[in-house]
Structures are given as structure tokens and as C-alpha cells.
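Just so you know, all these numbers are worked out from the coordinates, no wet-lab data involved. Worth saying up front: this structure is predicted, and the values here are computed from it rather than measured. Cβ atoms are built from the backbone, for glycine too; each structure is taken alone.
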Structure 1
Amino acid sequence: MYNEDNKKELFQLIGKNINYYRYHCNNTKLMNEKGFVTIEKLAEKIDSSPNMLYNLTAKNVNQGVSIVFIDKIARALDISLYCFFLKEPIQNPPRY
């Protein structure tokens, strides 16, 4: 049975993976000089607010999000959508 704990775990997994793939994405055009994509740059690329992404990636926030929104992030980072649902992230993720 799917319950609130399952939902919270899923949102935390997605948020954790978004943070991971900001540092291991395939879209080098979005990366800053330190080699990662900032929340602000990602939000600008997907036409969203940084606060939405901050909430989605925060450990203690239970932020719901649509699959379309996650797909936008995957496209921007140029990684396969399924990577956000992996329990163990991939160091060299497949391209979108």
C-alpha cells in the first residue's frame, strides 16, 4: 500500500538525485566555472522559480511535483528521466 511515508521517501529521493545530477550532468553549457549547475541557473533554464527547486531538493520539505516538471529538469541537465528515481545515482548518466 502506498502511504505518506512512501510519498515522502520518493520526494526525498528525487530531490537528492536532482542535487547529485546538478554536479554530474551532461549539459556543460549550464555549468558554472566550478563545474556544477546552480539552482538559480537551472530554475532559469526550466522557467521556474529557484524557491521551487530549493523546496524540492531540501531534505525536510515534502514538496510535490509533476512528472512534467521533473522531465523539464532532466532535459535541461541532459540526463535520462529515470535517473531521478534510482536509489543509487549513476556517475556518468545516460543522456536524455
Structure 2
Amino acid sequence: MRWHQLVILAGLIFLVIIGLNTSNQGINSLTREERQAVLNLDYNQGDIKVEALGNSYDYSLDKLGTDLQSMGGKPKELFYDIIDYLKKIWTIFDAVFLYE
């Protein structure tokens, strides 16, 4: 998978998330409900707050760093697994939408 293909795929995923968050805000305005964002990341004084599909998760950067160090070589293995997964997604996207 080439670099520009990864950028296109990441951009597409980013645009979908932005579109879902925008439509969620519109629905909240129309119904006067206070639903959480589809995906939101917030950084506040060394803590990361992740809101995903209405659930909120708090992470401390210090604890996250020590957890990654204790994992050893697994983050590298996980990174390559993610790259392989993105390659499979790109192959499907290429076959369905870009095939000529």
C-alpha cells in the first residue's frame, strides 16, 4: 500500500467521522437532546478523554506510557496488524470503487 493511498483512506475515515458528528449536532438541536458525539478526543492537563458512541473513557498519559512500555514489542506488532488491516480495506475499496 502506497503512502498516498493511506492518506486518502485516512482522509475518507476522517470525513465520515466529521459528517457523523455534524449530523449528531443537528439532531441534538432539533430534538433538544444532549447526546454525546460519535467520536471526540479531548486533552486536558495530561489526561485524554475519548468519547465514542455515547460512552466516555478517561486515560492518563503517564499510565498510558507505562502500559505501552510494559507491553514490550506488542505495540509494534499491533501497528503492523493495523497496517495489514488497512491494506485489506484499501483492496476492497479499490475493487469496488476504483476498478476500471
Structure 3
Amino acid sequence: MKGIDIEFFSFLTRLGVSHRKVIKEIRKHLKVFPLIMPKPDTFSKTMETVSKLKWLRGTQIYDVFLAHTALDNGVSTIYTFNDKHFINFKLPLNVVNPTNLSL
């Protein structure tokens, strides 16, 4: 497990889902979605954003790193329940909250 899978694991286990079930779910997702990794300059881009946004605290810094990892891998849209953080980063990333989607 790497990157977003760790966030997914963290989120589901906080909801009380067992480790076994979460790992099974992650394995299913990895068969469909490609795993992306930070590029060599992702960290420096993250630190540049962090230095500009002095209000960032705690997990928001990890969210900036996720946003830059996505952008560095050509991902232009991110689906997150934490949309307010990502929107406030002022990065060229389309942020969608899944609760706002009509199915």
C-alpha cells in the first residue's frame, strides 16, 4: 500500500471497518485504478505551496502533497469529501465532493 491507499486505509479503519475488509477493498481498487507515485520534484512543489499558505496545519499539509502528486501525474480532478481544503490550496485541480454528485 502506498500514497492514497494509506489514506483510504486510515479513513475506513477510523469508521470501524476491519483491517481484513479494508485490505480486500484496496486490492479490488488497485485492479481498476492505477497507482500513482510522487515525482522527484513533488516534494519541492509541496513545500513551495506550504510556504505560501501559512494557515496550513496538520493533515492539510499531507493533502497539499496529495494534490501535487495528482497534478504531477496528470490527474486534473480529485474526488474528496474534504473539498474545502483542496479548493483553498488554489492549485489547478478540479475538486469534486462526491456528496454533491447526482446519480
Value -16500 of helix-only ellipticity at 222 nm (-39500 (n - 2.57) for each DSSP H run of 4 or more, over all residues; to 500) was derived from the coordinates of, among 1, 2, 3, structure 3
Using relative contact order in percent (Cα under 8 Å, 6 or more apart) as the calculated read-out, with 17 as its value, let me know the right label among 1, 2, 3. 2
Cα Rg over 2.2 N^0.38 Å - highest-scoring structure of 1, 2, 3: 2
Computing distance in nm of label points 7 Å out along Cα→Cβ at positions 70 and 86 for each of 1, 2, 3, which one ends up highest? 2
